[in-house]
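Nothing in this text is a laboratory measurement; each read-out follows from the coordinates by a stated rule. Nothing here was measured: the structure is a model prediction, and the numbers come from that model. Cβ atoms are built from the backbone, for glycine too; each structure is taken alone.
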Structure I
Amino acid sequence: MSENTRIVERTFHVPVEDDGLYVKLLLHATPEVEEVRPTWIFLHEALGSVAQWKSFPFELCRATSCDGVVYDRVGHGRSTAMRKKRDTDFYREEAEVYLHGLMQELNIRRPLLFGHSDGATIALKYAACFPDATVGVVSEAAHVFIEERTLSGIRDAREHYATTDMREKLSRYHGEKTDAVFTAWAETWLDPSLTEWEMFDDLCRIHSPVLVIQGEDDRFGSRRQVDAIRKYVPAPTQVLWLEGTGHVPHVEAREVLINQTIDWLSSLISETGLE
């Protein structure tokens, strides 16, 4: 697609379950694009927000000729603050209640889910809960079970939060919600009751194709996460394994990731007759 193609950005809040989700729409100026292509839904990481994606959603939407939806989960960025303590079933609520509710409000009929880290896990959860409503999933650095590398990475992050300017940097995106965002993430994953958590049964219910992206040097997850997704998802899975790349491939290996996603989506559209 031409780099001169115009994409219009619109931002607003969408009410879901008495909360306000901050949303950025990326809409092609050519109206027929919406009618013939699926829509990207971008799901950020545990400490993420719309702003922290920076230009990546725009670039992927332009490269694939698809519209996009980027949103802040409850408690993050410009969405409303968390009103309750997060429990160990929060992935289900994020997928079945908030993500599903958002798509209903926006009338998204053919979602392509692009999730990073916790966002990738939510994307996989949604695809399991709504297998007939999901066109495909790009899973970047997802967690589908607990491993020591994940817990060690979180412990290190907690130390950095207390001793470096990490809090200050995050506050640029989350403002007065920053401590709540970090605490919800760290305390949930380090809760001893979560050590046996896994979502293998969910993976078995995914019918849509999955592109699995993982960096070799990801300090929050290993190749075992990739292998588990490939083992349990019955739908076609494709793996992009990135050597010398850490937890954020869409920043560290952006060009490779975008090109691979374009190829994957082209094959998906050709095979499923979306056009």
Structure II
Amino acid sequence: MSEQSSEQSGAKSGLGHFLNGIQHFGITVANLEKSLEFYTEVLGGKLAVGETGLEGDTIQNTLFQKEEVDAETLGKTLQELDVPNIRDIGNAIDVRFISFGNAVVELIHFRDRTSDPSTSPSVVSSVPSHIGHVNAKHLSFHVKDTIDLNEFAKKLEAECQQRGIPNVVFNRIERARSVEERNSIAQKYNSFKFWNEPDPDTGEIVDAEWGEFEGWSLFYCKGPSGEQLEFNQVTRNVKKLFANAQAEYNKSNGTSFISG
């Protein structure tokens, strides 16, 4: 259907058929080495491509032109607005793209951003990573349906502690007022499961209605730089709904994505 005939028929035009899904999610990290270890060795991603020591006018303009114009308008320096200056030699950035098969994670590291901000003359501000902030980002990883999500959460935390990868601590679904209290919470409360199953301690089944989300499960966790991560499973009823949406997307846009 032509553009003109679409308008005449009252149909809404769109650009979805020009797209091929999501290419990547980006995270600015404080420690590139530890972040690479986490996303490749712990979570199994594969390094696709990277670039080291990006700097100069072109990359500065590409990434921060709006912020520089804002600084000029306000009569502020870039440092006062916590905007990196990679025009200057030594303040370069490094990037790594890591493939997870159906999505890619980009790690961005600013050379003047260290694990200890107090040692840096110019620091890229750390922003609160929880999802209660507008524009907050998070990454969600799909855990295989055959794996118990409660057990996986504990293994993930233990693996990262063993490697000395900081901040990787998952949220239990029971309230805790201290680290000690959090660590003492029973394993059955490691993840939120949207279905009814026997309690591992009592054998009782809670009779709850989960609606369309029946089969969803998840836990939240911070990554090495404090980035917000989610690990989830999509089973039962909600799996069918995602499959239907994927099929509709493929049909509308000429793609052939297949659920993992």
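Before moving on, here are some points about what is shown:
- The greatest value of FRET efficiency 1/(1 + (r/R0)^6) of positions 95 and 175 (r between Cβ atoms, R0 = 35 Å, to 0.05) among structures I, II is that of I.
- Comparison of I, II by FRET efficiency 1/(1 + (r/R0)^6) of positions 63 and 247 (r between Cβ atoms, R0 = 41 Å, to 0.05) - largest value held by: I
- Source structure (of I, II) for log10 I(q)/I(0) by the Debye sum over Cα atoms at q = 0.08, 0.12, 0.14 Å⁻¹, computed value -0.46, -0.94, -1.14: II
- Among I, II, structure where helix-only ellipticity at 222 nm (-39500 (n - 2.57) for each DSSP H run of 4 or more, over all residues; to 500) as derived comes to -11500: I
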